[in-house]
Every structure is written in structure tokens, then in C-alpha cells.
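Below you'll find a set of structures to go through.
Derivation of every value follows stated rules applied to the coordinates shown; laboratory data play no part. The structure presented is a predicted model; accordingly, all values stated were derived computationally and were not measured. Cβ atoms are built from the backbone, for glycine too; each structure is taken alone.
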Structure P
């Protein structure tokens, strides 16, 4: 989601300038083997050479940027492959042994960014959506630009304009690759075989931090960097601590009794309690136990954690003491530990050392 926020901002700049400095959007459509990024990852290359959300860390960054400039000049989309048959020099530079395919499309007018505005609206309303990008037909790139289909419970934007293909895309999205946020499929339609990138796009994760103190300020900073929609809650409003909160972090003054009405919760929310007062922590935890949360944690000692579980009724749901064991001591280190555990839980991972684990990284 952090990636999308920066892309939204960059597209707004292009539009505000009347597309005088045009751009190109590069999106990974397929990956195979070990690659730094997965399908769905995107970056924007501006006509002035500036890159937003670079596909770095081993991807053939320079080659993609050069090709993006060509796409901007020609105003024609192209699909680039980096595998044993194509783009071998750039593939060797990757050094990780993986292969990938990249769609590069021009952004030269309002119609080219209409799908981005639709996504922006869904994210603002915190509505999960799915997007299909039809980028090739019978193996040939749609040079005039990909066609997109965006839907929630119903279709909200349709550039495909082929009811049969749209229906097959939605069926494939619901029945194939459960749990994957992005994957490419080849789907047979009346025009032949369509190459389609299908993505599930969730609104930014929301983190509610209860307690205004040094650790919560540090945690809100990490959360902001991760693109999480962050709210700090406390029954008091110490002005010095409020001034230390990062930009774009919201503050809500509320006791436990008012929490459910003053803060919005949905299924894409986590909560972390750290008032440093056992009774107050338990009061907030009791309320949080009745709302949909992906993660609920509390800052505590092991002894206090048992009391919290017992008196709040959360038992196995409560992550306490919260955080991964990284030897943290300072507020910043503790906050890093907690943020890492939340991310691990959201990703369905155990938070173990990559060097000690087997299997794929992603």
C-alpha cells in the first residue's frame, strides 16, 4: 500500500502539470524463481528521468528505465521479458537467478490514469477490490494500452468491454490461487488467448495504538513508513507528546468506554495497547476483543501478560508480551520489534531468521 500511495501522488503531479512531463508505469506481470519483487509491483518513470518506487534490489532497473523512456516517446505500451531467451544481459545483472516479465505503459492523458483514480477512491473508502489488467492478446502486447477491469462486490470500472472475458476473469480470480495477492493467467476468449494480471488490492492496513508515550510515538513512526493508517488513542492529550507524533498520524482522545464509537475498526485493522497501567490496558482490551482485528497485542511483562489474558477474556488471541525477540531495549527498538511481529502475523509468517529457514523467501 505504501507503494500505491507514492504512485498516487506521482500521478497527481503529472496530471496537475497537464502531462507536460509524461510518464510510464512499469508493472511486473510474471516472475519465476528467485526475484526481489513479485507480480503486481510497480514503478513510475517520468519523462524527466525521475523514478518513483524503483524496482530495485536486483531487478534490471536501468534497462527498464531506458525502455520506459522509449515507451514515453512512442506513446506505445510494450512487454519486456528477462529470461534465458530475452534480456539475458540484464538478467545476469540481477544475480538472483530469477526470471520476470514487465508491462510498461505510457501515462500521457487523463484516460491513461482513470484506473488509478478508481483505485484511489476504493482505498479512500477502505473498500477491498480486485483489478484485472489485460495486457496481451495471442502473445502480442496491446500497444495502445492495457484494458482493466476493477470490481468489488460488483464491477466499478470496465475497460475490457467483453462480457464473456470479464466473467471468466472474475471466475478465475475467485477460484484460482487462493491467498495470492497477484498472479497472471492466460484466459481463452472470443478474440483468442488473453494474458491477464489479476490483483487483489486491500486498503491500507490500519493500526490503532492505545497509549501516548515514547514507545507509541516510535511505533507510529514505523507504521507510517510501512504505509499503515495509524491512529493513537489516549484518555489524556499531553501536548508535548502530541507534538512528537509523525505527520499523518491521527490522535483520538478517548477512554475505553468511548473507543468503539470514536475509532473506526474493520477487518484490516490491528491494535496495540500500551498505556502502562494494567487496569486501563485491560479495560481497552475488553473493548477491542469485540471488534474485528487481524492482530491485537499489548506491551507487558510475562507476568502481567497472563493477567491481561485472564481478565480481558482474550486468551489465545492476545499477543503479549508483544514483539519479536530481537533484544530490544530502547523505545525505537521495542517499536521495531512490535512492528515486525505485526507484519509477520499479517503475512502469515513466523518471524524466523531467513538464513535459518528453508523454502522461498516470498
Structure Q
């Protein structure tokens, strides 16, 4: 989830765990620790300037998001907070439950997004993901803001109600994901694709918008669906803005529009794309990308370039806005890894 959502969740938890009859100072301290602990795992972003972008892709949501290290991180935060408040050697004990639960809430909110979280580091580098909520979920944010505002009058009850409603909303989004998965499973049966694996990824603007992925070795079938739609939307007008183009890209679940993506592009470019994909310099990206596909090839100032993108992060109607576009450019006989940004190719 985004930092603002994490901060709101920590504030609600801090309000919930502040004892009845607490002073204004105690309430403030609980809110601040809740916010700080709920945001703390993302402190790994301070390493971003020190690491190349490809390494950071797998470093983010790594060690600071480990469920195995979670008790130690909670102890660290509680101890530092007690020392800042000058509460003595044993002062950390009263803050430990809040720090531990706020950290755990962060891990849970990250788990339900598509990026992947290294919960078992250092024992395993596997990234866990149960993609239910989009990384910026306006419904969850609205619930948390309302609960935090209401807690000024209704206290802990309002905070508890908001956190409960957040959990129920995520559960409802999980039900919607099941409906999206059913669309992919029906397609697998109809097309006779026994080796295919079905996934459904949450999309922006509405919890009813989903990208359904049917993955085969070397090929992906993609359908972007709106579960509330009963008829295809009108095409976005020429020159329409980003939100209008994205909104118009989701088709009814009863009439999905399936698109095929070859991992290495068409036959003409596939051999070269395979060569670029296997470059040692792209090893970190191969680890990161769940649904990598050739984004494009071009001749530019940097030479001949081939780009890959992870289909997890493409948004219907705006493919040019996809993040994490990496590849390599060849000048002469040497390939050099680049990142494709809105400003063009950037060497790494």
C-alpha cells in the first residue's frame, strides 16, 4: 500500500490501543508510535539512492518486511520510543504491543497488493502476494479518514469500527477477485489450455476492475474486465485523458476481450529478445518480473534497444504509463542495460 494508507492505519491502531481515560499526551504518543511503526518497514527506500534500480526492485519489501524479523523490529521501535520519551529501562513494555501490531498491519496491507512481500527473509527470498487491493485504494483511504475523524468524538469505538470495516472491505474485494478468477478459468476450459495458470490483479478506479491473466510458458492471455458492466463501454474519445482511457478499457465479464502477449514478441524479433532477456545484467529483473513481455524495440540515440515490461503493472488504456520498463541498448557489439522512462532511455 501507499505510505498515506499505512500512516492512517497506524493512527487508527494507535487510537484503538490508547487506554480509556488517557491524557492528551498519552493519546498523542500512541498516535505517533502507531503512525511511525505502521510506516517503518518502508524505511528501506532510504537505500534507493545507494542501489541501482534493478537491485532495489528486489530489495524493497525485503528484510524490513520479514515476518521472521518482525518481533525484533517491534522491540527496536518500542525501545527507541521509550527512550525518546525518557520512560526508563522497562518503558518499552507498554509500547511493544502497539509497535508489533502496527508493523504486522503494514505487512498485511502490503500482502494484498500485487508487488510481492518477502515475508520469510532471510530463510527464503520468495515474494508472497495475494493481489486483492490496488496499491492506492481510495475506498480504504476514505474509511480510514472517516474513522480517524470520528474517533475525536467516539474514541476507540470509532477506530475499532473503521479497522473492522477495512478488513471487511478487503474481504469483499477478495470475493470479487474470485469472480474475476472464474472468468479466466472459463477461458482456460474453453481454449483447452491445461498448462495455463490463472491470476487476477486489482486495477485502479474501482474494486470491480480487474486484469485477468492466463499464463502459459512464453505467452500470456490478458483480459481487462469490469465486474459491474453489462455492456461494452464506449471507446475513449480521441485525445481523452488518462482516467477516461483507463475507464474505457474494462469490458464486461460476460464478454471479455482477450489479448495475447508473446514473452519475446513476434518471430522476427524473438531471437534477439531472448538474447537480451538472458543478459547477466538483467538477472535482478528476471527475478522480479512475474509476467515479463517484450514492450518494444527501437533504434534511438542509445543504439538498438529492446524493452521488457511486467504485465502486473500495466494499466489498460495507458500502456505508455507502465512502470518498471527495463532492457538493453546495443552500440556496436556491446549491450548495456537501460531503463525506459518518460524522458527516454537512461543507462544503468
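When distance in nm of label points 7 Å out along Cα→Cβ at positions 84 and 148 is computed for each of P, Q, the one that comes out at 1.6 is Q.
In this comparison of P, Q, the computed figure 1.17 for Cα Rg over 2.2 N^0.38 Å, for residues 204-339 alone is attributed to Q.
Can you say which of P, Q returns -13500 when helix-only ellipticity at 222 nm (-39500 (n - 2.57) for each DSSP H run of 4 or more, over all residues; to 500) is computed? Here the read-out was taken from Q. Ranked by FRET efficiency 1/(1 + (r/R0)^6) of positions 140 and 220 (r between Cβ atoms, R0 = 35 Å, to 0.05), structures P, Q are led by Q, which has the greatest value.
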